[in-house]
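Below, each structure is written out as structure tokens.
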Structure I
Amino acid sequence: MSTATQPERVALTGNESAATAMRQINPDVVAAYPITPQTEIVQTFSNFVADGDVHTEFVRVESEHSAMSAVIAATASGARSMTATSANGLALMWEMLYIAASNRAPIVMPVVNRALSGPINIHCDHSDSMGARDSGWIQLYAENAQEAYDNIIQAVRIGEHPDVRLPVMVCQDGFIISHAMDSLYILTDEDVQEFVGESRGPEYSLLDVDNPVTYGPLDLQNWYFEHKRQQVEGMKNARQVIPEVAREFGEISGRNYDFLEEYRTDDAEVVAVVLGSTAGTAKEVVDAMRDDGHKVGLVKVRVFRPLPVQQLIDVLVPRSAVAVMDRADTFSAAGGPVYHAVRHAMYDADQRPPVSNYIYGLGGRDTPPSQIRTVFEETLEVARTGELTRSISYLGVRE
């Protein structure tokens, strides 16, 4: 990898940053269908197509189900393919999400997180992507527009790696990131093109008429189990590939990524676990509480699939208490999806700190610093007393 040229500092919304990354990747096929708050991504990209800035075949489809169907077929033929969606659009793709992963199609899809209906709501929570967490897609979450841009570029290399061959979902919070103007650094087109390289394509192309293959066949008891097991292996392999890609990306960008980001955790007595844009607010709260003499820290989850089990153990087990903040609920009456993942990760540890769950921000409900401070104060009290009186709380809701 060559040394990168000086990056350009620009002001873009999160959606514009995603569309810019897509332009620089220059995929072969993009299938597009609009849905708030994602629409601006494909709309902006369509301008790049119209202006001749990319060589992409831009397919206007009649639904999100059709969009995913189109990019699955394109990827099977050897095309580097992308699409984007939100909320109900992601839900309409549900059948095809599993087929994309099962076909080992390394599609990259920005997902602008929005609450799933009903009632109808167009604002941010993570119920859409968290509902798809077990569909076989790799999931990356961004704190801001810079990370949305960086994650999309890295996602191409991650998904197309021959040891992985899985689709990648790149999530950013609806409106909070997608429509907010932010300052970020973008790479040159040449550096992005060199980084992503040529599309690896499938081992067996759908369009290779001399060596015909079948995609999406009936797969009964004889082989279905083995094919599912192969998907698991691809996801396990991603644990090695993700940091390798991040290291190479750091060489050209100067920005470093891992499965988790630790913020002021070195001597933290308690930590909160978050993902997405809330991490930015939580960092401000951590700084303020540190100034008051409280040993608090933050763990931001960037990669939710594959779940970084060992990294979670390493950073959380030494604490006196842990709080997990979820912007989605599982409706199991047993907490949110990140909470389940964290407790699972720590199950085999010899000693485990008490872990509490705070479900917050559903449907775009504002989560001000004062509420996050409450999370830390209550977690500090758990650490002091050793007693967890309430495992699951709903932050900022009228009960």
Structure II
Amino acid sequence: MKYLEKKCLIAILILLAFGCRKKEDPYLPIVIIEKPTKQNVHIFGEYVGRIRAASYVEIHARVEGYLENMLFEEGKYVRQNEPLFVINSALYKARLEKAKAQLKKSEAQAAKSKRDVERLTPLYEQHAASRLDLDNATAALEDAEANIAISKAELDQAQLELNYTTVTSPIAGYISERFVDVGALVGPGVNSKLAAVVKSDTILVDFKMTALDYLRAERRNVRFGERDSTRSWQPSVTVTLADNTEYPVTGYVDFADPIVDPKTGTFGVRAELPNPNQRLLPGQFTRVKLLLDVRERAIVVPRKALSIEEGGAFIYIIRRDGIAEKRFVQIGPEITNSIVIERGLGENEQVVTEGYHKLTPGMSVRAVESDDEEALEALREEDKV
């Protein structure tokens, strides 16, 4: 009995000694570990875009005449229907007066023809006038009524042409410099283009997206140009200013061309952004950053923890018993200094971020957290050796 007790005691002491030696074994390689994080990963695409105004309207002279006056200040804001140019209107006033007189003449002729019909009708019924006389009077009345309609149309046209001698702004916006000088002959077929008005409190950004990016978005049920109220995010757009700083207002894609350019493999996309302070200028080029996807609660590890070999991408994890395990994983998009792990890693596992270059599968290691300064110093000393 004493022999058995002594043997058990010796075995216990050996186990304790082995455990203590393993725990404090200075010869075990040191590795730095971190747990994966779960976060919403925003995936962006970057493109070159060009800014244009939401509305750009050229102002043309609709009638011919000499330009008499300019009523605006170049480069300033003009309201819708605000008068901008005045064309000499004497000719069009004369045409209007002539049209009015012609209408009165047609109305007078129609009144006479109506009286003739009213006088001949009872005479015809009493056989005191012929059928021919009555038919001629009726035809004259119908002709006079048609002349009234023609005269009214000519009067409307004359009034319209007179109105066109005052050129107004079709939209509200900022007006360009004048393209003709006061005193010049303007009108259709001559100098018809007078100025242009730009509505730039809202701007559009045109850019080209690759068919591959479009396909990836489609697989995630993202359709550009359509708002999806069931999704917590939308394909938003940010652009850069001329000094390469980011414009602080976000826009959204409102149109995507359904046809791919076979020469470039790209298709046109358009985004709309508010521009209340006129900081974005139509015509300038910009860098477009488009939110393509959001991977919600994705498992993310530092990029430095990942290695690539012929068999694929792998990381080292440390099991609970302190043994290193080589784990092949399926990787996703890379963001700054981190990378998404699609498959092969759990959120509570310990990933080796430093020191994995000296590991082999099944090796015992001393795993320490990344905030352990003493262990980090020891790891640096190991690497020097």
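All of the numbers you see were taken from the coordinates with simple rules; none came from a lab. Source: prediction; values computed, not measured. Cβ atoms are built from the backbone, for glycine too; each structure is taken alone.
Given structures I, II, which gives the highest value for Kirkwood radius over Cα pairs in Å? Intermediate values should be presented prior to the final figure.
On the way: I: 21.6; II: 30.1.
Top value of Kirkwood radius over Cα pairs in Å goes to structure II.
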Distance in nm of label points 7 Å out along Cα→Cβ at positions 56 and 280 - highest-scoring structure of I, II: I
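Identify the structure, out of I, II, from whose coordinates mean count of other Cβ atoms within 10 Å over residues 288-295 was calculated to give 13.0. The partial results should precede the final answer.
Working: I: 13.0; II: 20.1.
Comparing all candidates, it corresponds to I.
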Structure (I, II) behind the derived value 11.4 of mean count of other Cβ atoms within 10 Å over residues 240-247: II
Identity of the structure behind -12500 (criterion: helix-only ellipticity at 222 nm (-39500 (n - 2.57) for each DSSP H run of 4 or more, over all residues; to 500), calculated), options I, II: I
Answer label among I, II for the case where relative contact order in percent (Cα under 8 Å, 6 or more apart), calculated from the coordinates, equals 16: I
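Can you spot which of I, II the value 6.4 was calculated from, given it is distance in nm of label points 7 Å out along Cα→Cβ at positions 120 and 272? Mind showing how you got there, number by number?
On the way: I: 3.3; II: 6.4.
Attributed to the structure labelled II.
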